[in-house]
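Okay, got some structures for you below.
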Structure I
Amino acid sequence: MVTSNIKHLRKSVGYTQAQLAEKLDIKRSLIGAYEEGRAEPKLSTLVNIARLFDITLDQLITADLSVSDAKGAKAGAGQTGGKLRVLAITVDNQEKENIELVPYKASAGYLNGYSDPEFIEELPRFQLPMLGHGGSYRAFEISGDSMLPIASGTVIVGRYIEEWNTIKDGTPCIIVSQKEGVVFKRIFNKIQEASTLRLHSDNPVYSPYELHVEDVLEIWEAKSYISSTFPIADLSLDKLSSIVLDLQKEVQKLKKVD
């Protein structure tokens, strides 16, 4: 029973064996051994598993959790505003996490399916080796011009943030919330004093606004982006005037040398 329950709990929240092992501070190979019935967990490990998934030790040992669905999972663990956040992921045949892509057209559905493993499994997925192996990543196609020069249609690759209190001011992030949907903004952290996040656009046309943490479902720190549109050079009137002035100064220097 314990064997099937450990595997069920792990898969129900989208953990890889490596992720669960890290949470329990044991070797990944032990998780595989527990799930295949080749080894039995120590009592201390069973207690830690029960605590991690917020179930009783009796449920873990005697109940069939795949039927009773007593999972109460704490996946992603970072809780803010008393909200439980569950991160569903997919892995390849080598147990490496994929990067799931949320196209703009699927962003509305993502608000309901973000913690549903079946929904996440239906998303396109890929790998980006240069991101390394630390953390979980997801890609989101953005729309609009609020973060120019990053253009509409760009795919932002973000790393999942568990502890929102650690976000530094000015960090570019994908924020998923019931109120705003999926947005790409710079976060200014007001959680300690007001339980809010202040969201800023890079495009000065758009005014900053506050978002209460109770409305937030997920936050992904932007780490990379994929775009078919190259950033447009800043050729504003002020920029052109500055270039002309610099050229004039260089010409004056050359004349003095002559």
Structure II
Amino acid sequence: MNSQQAAQLLTAARSGGPAVPWCDIVPTDRAGAYAIQDATLAAIGPIAGWKVGAKGLHAEPHCAPLPASGIHASGATLTGPAWRWRCVEVEVAFRLGRDLDPQGSLLSPAELADAFDAVLPAIEVVESRLADGQTANPLAQLADLQCHGALVLGSPSALTSAHVDLRTLEASLSFGSTSAAHTHGGNPAQDVWRLLSWLTLHCARRGQPLRAGQIVTTGSCTGLLAAPVDVTVHGEIRGVGAVELRFEPPVR
């Protein structure tokens, strides 16, 4: 199956069609997964940002574009059958103040800091268009926008050096009055500048250079947890701000 055919199946699943068996669309390598991502975004709308992360300080990062239709302001209510998992994680996100062209090389932290103009607290909602998404081949998950469902953003604030040290960021997640997670330095990537530098070069080589106004979110600080319905999901990053959302059951 080629990337266009795989993207058609995933796009149909986003619109209420059947979930896709991962073995039907799994690519042979990361390049194939990114080609399916590109074909999916061509079908569902413009890119409003990117997610990037890594499983460790020395692990190769991975990324996915974020469709504009999936970006929400804090306080959003998400309802309908699309939210099967309702898995959430608190992340720190960055906003680009200008277009960013790395000119074929990795950018320094100083160059990156000059291009990003704000930091935001975020909750990523993790979902899947795959029938067996939680046990799917990682390349199939990557092709499915790395299991991206939605991104809910708090208010932006000025970027400072304290905001970009993933090793010390304090993050919390609660469901109503119940604390679900409270971490210090919980993001496994550890070095945000490495993530952003890799992403900038990757996107330029992919023909999708980072643009002013786009949001880049940088991986979980709290781990992935399933949220209940009809309860306020509250995330907070100390010194950055808070963000909330709510899941409601589909109308019968």
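Just so it is clear, none of the values below were taken in a lab; they were calculated from the coordinates. If you're wondering where the values come from, they're calculated on a predicted model, not measured in any experiment. Cβ atoms are built from the backbone, for glycine too; each structure is taken alone.
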Tell me which structure, out of I, II, gives -9000 once helix-only ellipticity at 222 nm (-39500 (n - 2.57) for each DSSP H run of 4 or more, over all residues; to 500) is calculated. I
One of I, II was used to compute FRET efficiency 1/(1 + (r/R0)^6) of positions 13 and 197 (r between Cβ atoms, R0 = 25 Å, to 0.05), and the answer was 0.15. Which one was it? II
Can you spot which of I, II the value 114 was calculated from, given it is volume of the Cα convex hull per residue in Å³? II
Of the structures I, II, the one that 28 was derived from, the read-out being relative contact order in percent (Cα under 8 Å, 6 or more apart): II
